[in-house]
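*Asks:* Pasting the structures here.
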Structure I
Amino acid sequence: MANAEVMDLPLPVIRPDIQILAGPPSSEGSPSFTLYDPLRHTFFKVGWAEAIILDLLRRPRTLREAMGYLQAQTTLRLTPQELALMCQQAHMQGLTQGAPVRPVEDLLREAQARRVKPLTWLLHHYIYFRVPLLQPERFLRWALPYVRPLASRPALYVYLVISLLGLGMLLPRGEAYLKTLTYFFNLEGLVFYGVALTLVKVVHEFSHAFVATHYGVRVPVMGLAFVVFWPLAYSDVTDAWRVAERRKRLMIALAGIAAELAVAGLCLFGWALTSPGKLNSVFFVLSSGALLATLTVNLNPGMRWDGYYLLMDWWGIDNLQNRAFAFTLWFLRKWLLGVETPCPEDAAPPTRQAGMIVYAFYTWAYRFTLFVGIALIIYHQFTKTLGIFLFAVEVGWFIAWPVISEVRQTMAICKLKKPGKRLWITLGLLGLALAWLCLPLPRRFSVPAVVMPSLAQVIYAPFSGEIQYLGTERLARVPQGQVLARIGSQELLTELRLLELEAKQLRIQMDVLNVSGEDRSLLPQKEEELVAVETKIIKLGQQISQNQLLAEIEGVVYEWDDTLYAGRFISKDKVLGRIARSQDKVIYAFVGEEDIKHVSPEDQGLFLASDHASRAPVVVRKVSPVREEIVRHPALTSLAQGSLPVVKSASGEAMVLLEAYYLVEAAVEPGDAQELRLGQSGEVRLTSRPASLLVQGLRRFLRILVKESNF
């Protein structure tokens, strides 16, 4: 066909319902436009050139007429081939009237590809799906005048002042506030929290809807969104893309977060003013729930919630997530594989490119953690069979499949673009890492440890009674034989007097039986009773004589109950403190089940104090063959930010280990022990026998698999 005939071909005409709306300036400062397709209720971001061409197609034109119009009325300069290609793309996207003539086989193949099987749909949507419930436009327009004062400038100042007051009143009682949270770690507390979060989310979504209505944005539907079958309120404010000013879009996105923060601030103030009770609990749940939901979910840009859209509008980068992912993948392919392809963000400044890379890595890490966490929740919340199946689907679909797809895409690019030398460097580093994982090499590992005395005396109350005298305190040096405390027991003295009276009465009865000859047969029985009572008197007298607690060794009182005072009543066997020889010290280390096989007597290691103030070489002396049940050193436990996972016992006095740990005793040279203080916590670094990390990981995985399969 001749070139003149091509120029006279008619161009497609854009659908009359397609709307082209002015958008905010792009990050580079150029004008942008938003294209709205009402049939699909979708928005597309287009540039200045695309908007001019789409507007050009409002009425029938030939290619020649279009080129003449562009040259005469605009500064846009395109070749006929470029203009025809853009028109063809608009036609293929379904934006123009009519449909391209295509073979029936192609249409059937596309329809078959778009058909989704019910099981596939369920697997794709069980984590997140929506149920529309309301069409709130009429209500929003009616209620907006009544709600608008709640978001006025004076009201915002009131919220701010009350929230600051509540925060200021919270700071001195922060520990009590956090401690209150533990009271809701039960089924009733979770239900209470669920109701509170539902109410907060309703306020959140209606805030979005009212602000959108205030700016003239239509809110067609509101309803429930289910995240792993957990219901959350949602409002459809997709039409906010119609708003050209980024500030207004920011206000719509920020409305829900601002409302939750206002609720949290008001409830913090209410919690600080009320005394413990139902109202105080309501204020606590609403404030903590609103803060947790805002800080961990809504402000998090890793998922497409409010925080993502706020960051997108603040940076001025539309479609931030996809663009950040594409640019980061391009960056990785270039610097790791040496594949040279066109940069998808070559116009962005270096600082913006670096921000996109940081955002992409953060989002990938957050999603990996989130999806693995959801998979574990699904596994534990359902039956074994269904839990394992859904766990595999979660990990496979959301973690493994994107990685496999990226590897395939990268391999396809490598076939077209020859990789550079960086590929061999990357493969070499990966090979070294794999060898490090596979080869049996000796490896260093650290275990929690504490400095303890090799010889110590436990000071405890031999009986219940009142403290009459205290002769020492914490960190005091005491000689052998010093009186540490004196305990008096009125109960024991009363019991002694009663026994003495009973013995006196038995003697009188025996004298009477000796004088009268009638009941002399009872005399042996009375003699036995008297011997028993006198034996009790002797033992009780010995016990009372132990009211003085003496230092059996010379040393330092490295532990002492500072709440003791003269006149206080204490129970039997209560530990008052401990005395130890300061020059004789050992290290007690807790080794996990995975590492205990690598520890043997005479192994050498290094003790490092948790405050990094001291260190000392150690030698393993004893390895306990029996796992420890409880821990007597609070600094090593999870209750004090330590690494040993424990829970309080039913009595609340003991700390019970949740995992298998074995006690290892290590000796310290006397010269090195001088730098260590008793009770000092830290870690001991030991060297394992040669072993493969990959083999160890596989064995651990198989053990977990066997355990969870109930074999």
Structure II
Amino acid sequence: MKDMESEDRKEKQDDDLLAIDDDYAKKEQAVRRRHIFQIALLILVVVGLVFSDTLMEYFTGRREKPSTNRVETVAKTKMVRVSAEERQALLGRVNGLLDEGKVNDALNLLVQHLGRDPEFAEAQYLAGAAYLRQGRIQSAYSHLKQATALRPDYYEAQEKLGEIYLIAGDYKAAREISTKLTKGEEYLQDGLRLESEIALAEGHLTLALQKAKAAMADSKKPPKVKTSAYLAALYLQKGDTGKADEIVKKLDIGSMDAEGLLSLAKFYLGAGKDAQALSFFKQALKRYPDSAEVNYNYAQYLFSKDQLREAIVYYRKALGAFPNVQIIAYRLSQCLLASGQRSEAKTHIDAMTQRYPNSILTLGLKFQYHILAGERRPAIDALNQMTKLIPAAPRPYIVLANLYWQEGMIPQAEKNAFKAMKLGEKTVLPHLMIGDILFIKRQFQQSMAYYDRVLEVQPDNIVALLQTGDLYLNMGQPKRAEERYRKAFATNPRIKSLQTKIAWAKAMGGDLEGALDLDRQYMREAPNDPQAINAYVNVLISAKRLDEAVDTVQKSIKKQPREWSLHYLLGDLYLLKNDFKSAAASYAIALALNPGDIPMALNVGARYEKNASDGETEKYYLEIRKKYPDEPLIANQLAWLYIERMETPQKAKELVEFLMADKERPEVKDTIGWYYYKLGNYVAAENYFREALQLAPDQYSTRARLALTLFSLKKNQEAEGEAKKVVALLAPSPLKIKLEQAMTKGKI
């Protein structure tokens, strides 16, 4: 059977215990890996998929043609004179609709009017402001730029442009706008507030507070609600809740519009005063029941409180009012996914995919959907598309690394983890991932260095403590391993199962009775925990008490007949007793109780290869291939059986054709290369081996097969160079013998 990570799997299964302890460690690692992945996924979702919502719309929107292109085209071909009375009537109707929160209706009127009257600066401004309320930044930007081009002294439009530049992180352009605003007395307050917002964005809270206070002190105009709420939020950020409350209490609540009420609701949320926040949300809903903004923001509040079903109602209302706004469809779909309503969520996701296939919001939703559906490969595809749109954001790469890890695609996991680290990922996740990868490569000292860096930052990090404990065991230092396990347990005493790690370290140090005592203690505390039974059985095996181990597992199965891991463990124990027939029966039960576990199915296949006939092994692989026809790893193992062990490569033809669709697995390309080698097509074999080595350059067996292929092509000098790189590193095997023979023959 072909190993996914280094040499042939057969070369790794000579241990007397049939790697039962390794299986146990892998189960521990799988649980730990899931926790890491959940953390990474949570971070990704919480931060809004790398950027803020409006900024995402800005970056993705600028790849689309702005809606004003249609207006500009009409303006170039047909100019119509519009009376001042008609313009004023339009402004009255539009402002009324905007006050009522009917932004879509207002935009329809504006777009129709601008088709005839594109030089009406006030209409361009209102269109920009309306698009800004929808979060459609690029469309807003186009209209506001047009307004300021028509009227350079149009300060209201300049202010809105300043907001957009601030969102986009263009502080230089935002500062130019603030300078223009502060020169005009009427807009001094807005200019100072923008200067404050720029200072805050650049991390200067004290300066931001000074500018905001200056804006409030403007003697020409009373403070706007927006300015007051902003200053209160700054005080809140500084920890001065008294001054923040004082400002808010002076506001005239009755005269506030929807934006003002929502600002106060958000202020109180930031202050941790949910009751007051809810009061302002309710007032906004009562006065503006059809406002998409109000419904959306209230839905956001409900979502943050895990009131998902109620949140869905308000998201739907917001989407009904603003059917073309991506962020609302995104949040509604996210809420539907969180509440388990995947079918309806998929409807919205499909619609977004059709309309906005390259939007970060769309790809983020597709990623979340596939993760919840357990579809890792489509999730990987969605994330890879995201990295093309935002190549400098580190977070997607570490999530990709975790997904590739779970798929067993170690080179890709390593590549993405290093990429995340290079781009400045601030969490410890890349270090943990790279530590794990180096661990499985048996580069223990290098692996330890990465975990130690994690422990420097987080001395109680349980993952790093457990992994360094495992490293010390592998390096033959059980006492130091026990120290790490004990520290992990002291830090996390609720995780009682950590006692089994301490027990195993004791066993490896020769204290078998002490280990058994610890495991028995844990079994008394958690009699139905399969991990407790597994740990106890492993120590019994080390103590050469195999019959007692079998009896322990059989008794546990009577209590928990549907616990698949116990049947799997019993199968391994039967193997130790050289009873493969009974082992196969136990494995069959484990597979039936745990369907869909591809790694377990492949591990059972490894046991068939070592202990059963070719015919029995082929029959097993054909059965699981029938169950999982789309799983490339199973097809790969069956193909390898035909090509290498059974020496019937022609039987692998259909499997190889299926595997050619997989572009990322080096072990698959290695199998295809060996298939062509066996058929005598050395040119094709060379190409596939080289592709495999591009993905995983440290695969010794692949490089050895490449060297054999080059010898067959009479490229002896190049073959000799490749062979010398790996011949001493190969474990004793038929492959090594064949390579040594080829090297000797090539020198003659």
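*Asks:* Taking 5, 12, 14, 14, 11, 9, 10, 8, 6, 5, 4, 2, 0 as the value of P(r) over Cα pairs in 10 Å bins from 0, in percent, for residues 270-533 alone derived from one of the structures shown (I, II), identify that structure.
*Replies:* I
*Asks:* For which of the structures I, II does the calculation of helix-only ellipticity at 222 nm (-39500 (n - 2.57) for each DSSP H run of 4 or more, over all residues; to 500) return -15500?
*Replies:* Only one of I, II returns -15500 for helix-only ellipticity at 222 nm (-39500 (n - 2.57) for each DSSP H run of 4 or more, over all residues; to 500), namely I.
*Asks:* Now, a different point. Which structure, out of I, II, was FRET efficiency 1/(1 + (r/R0)^6) of positions 174 and 198 (r between Cβ atoms, R0 = 30 Å, to 0.05) derived from, given a value of 1.00?
*Replies:* The read-out comes from structure II.
*Asks:* For which of I, II does distance in nm of label points 7 Å out along Cα→Cβ at positions 366 and 630, calculated from the coordinates, equal 1.5?
*Replies:* II
*Asks:* A follow-up question, please. A value of 3.7 was computed for distance in nm of label points 7 Å out along Cα→Cβ at positions 262 and 430; which of I, II is the source structure?
*Replies:* II
*Asks:* 61, 32, 24 is what came out when semi-axes √(5λ) of the Cα gyration tensor in Å was calculated for one structure; which of I, II is it?
*Replies:* That value comes from structure II.
A short reminder: the numbers here are calculations on the coordinates, not readings from a lab. Model, not experiment: these values are computed from the prediction. Cβ atoms are built from the backbone, for glycine too; each structure is taken alone.
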